[in-house]
Structure 1
Amino acid sequence: MMKKAHVATNRRKNVLPGFGLSLGVTLVYVSAIVVIPLSMVFIWTASLGAEGIWNVFSDKRVLRSLQLTVTTSFVAALINVVFGLLIAWVLARYSFPGKKILDALIDLPFALPTAVAGIALTTLYSPNGWIGQFLQVKVAYTSLGIILALIFIGIPFVIRTVQPVIEGLQQEVEEAAAILGATRRQTFLHVLLPALFPAIMTGFSLAFARALGEYGSVVFIAGNIPFKTEITPLMIMSKLEQYDYHGAAAIACLMLLLSFFILLLIHGLQWYVERKKQVKVR
């Protein structure tokens, strides 16, 4: 009887049945898909030695491409947040003819090969393109073209992250704020934005991370001019085409560390805002 009671007590402690097996499978999967490939990047980089790593990291062409990649990705993610929030609000709150079609078109960048998107954007926005010929500003083969391509591939992340949260918001809260005398601006800043902020930051992080590693849609519209429109993924591909695998790994390692640091700052800001909100509630 004592043994049975002891076994029953142990069973009650296991809240998740099969937790040990699930954890083991998860660790093996994460190690095989994420940890081992990333560790190989660092191992190949370390094989260059301190002098070789410094030569790659201090290359002005690499640094310029890294600066262009980060700045254009950041700007594109910010633009995606603004317009993604507006589109998500329209899709969640309004009914109009063709809404289902528009909602389906949002997912098109997910399914469309990025190279096809790059060719299409270049055809449209080149100086002799259908749209580019009417513009006073040159878009293709400049940083503006890179931002345009990154907006195209990144905006679905923001919309699909924010839209379910907007659909879950109760309109009675907005009506109550209006009855209490709040203006539309005050309602948005003090009622809606705090509820949407975590989803907005998540969408921004996803769009930014996606833009950092984008190659196919950017390489056509960028023009790949050294020190002007060369992106870091293109530099990595150039190293690989020259069979300089260690140099490519070093550039990838630098980009990985910088991206991780920026994303860590974004998640830190999100954590700080959430904690501040909890303190105010208490």
Structure 2
Amino acid sequence: MVDKTPVRVVFDSSNVATGLGEFQTGETVPLANGGTGSALTIGTANQVLRVNSDRSGLEFVDAGDIDIIASSDSTGVQVQDDLNVSGTLSVNVLDVNEISSGDSTAITIKDDLMLAGTLRAEDSGTLSIDGAIGVSGTITSGSITTTGTITTTNISLNQIEANDSSSVSVTSPLQLSETLQVAGVVTSNSTPTENNHLTTISYVSDNFAKSGFPNSTVGTFPLSDDSSATDFHEGSDGVGSVTVADAFGVALTTRFDCMEPIGSTATTNLGSGESHVGA
């Protein structure tokens, strides 16, 4: 059909109808009279028609040019298909069952993560964390398995065990506020030299009631007039001549054990008569 030309009633200043005329550019029919309240021109491809921000008429806008999406009854907006967001999605509360990255690599959280519930593995098995963990409070857990470092001021747990069933190594001083109960074996890689050092029953059995020089054949450090000529035997506990022992462990040649005497302290001036050792 051919487009029709709309006409309007012309009124004078006293609001008296004086005749008919064509609609002029920019003239509209108000909403109260069944019109749109807007002088519309057709939009571009894929644009949609919406109420303008002043709620005074209609306008064409791009399909994605929407500032607010809200349900009519304030319950919720239902999205029944995939929602692809190429920009930033900002929400106050995110209520979802699963979050995954688009390329199956990783999800990066750039701010603090506050949990009101429990952090656990999907299969209730092992929660794997690749990297160090810094905790400013207390870690309370029944089981923690890590191949990295856990840094915390306080840790509260029931049991510590090696993940390869070998041993647990403590490389720094261990301070305990409660009793230490060990179900396995405690070993020490060094000889105790202070009253508060850890010792073992094997060390006590080997050294109990010993004093003086039980392993040495001489009671003084074997030092010649020339300190550079003294054979310190690098890699051996004995100093002096080559430490050869018989089948009963008794030295056959001169030997001085640097861990002796037991029960007392002996000193030797290695540079006696010289300006420095090895002069």
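What follows is calculated from the coordinates using simple rules that are stated; it is not laboratory data. Computed from a predicted structure; not experimentally measured. Cβ atoms are built from the backbone, for glycine too; each structure is taken alone.
Brief remarks follow.
- Answer label among 1, 2 for the case where Cα extents along the principal axes in Å, calculated from the coordinates, equals 74, 59, 35: 1
- Each of 1, 2 could give helix-only ellipticity at 222 nm (-39500 (n - 2.57) for each DSSP H run of 4 or more, over all residues; to 500), but the derived value -24500 comes from 1.
- Distance in nm of label points 7 Å out along Cα→Cβ at positions 111 and 159 - highest-scoring structure of 1, 2: 2
- A value of 28 for relative contact order in percent (Cα under 8 Å, 6 or more apart), calculated from one of 1, 2, originates in structure 1.
- Source structure (of 1, 2) for mean count of other Cβ atoms within 10 Å over residues 39-46, computed value 15.0: 1
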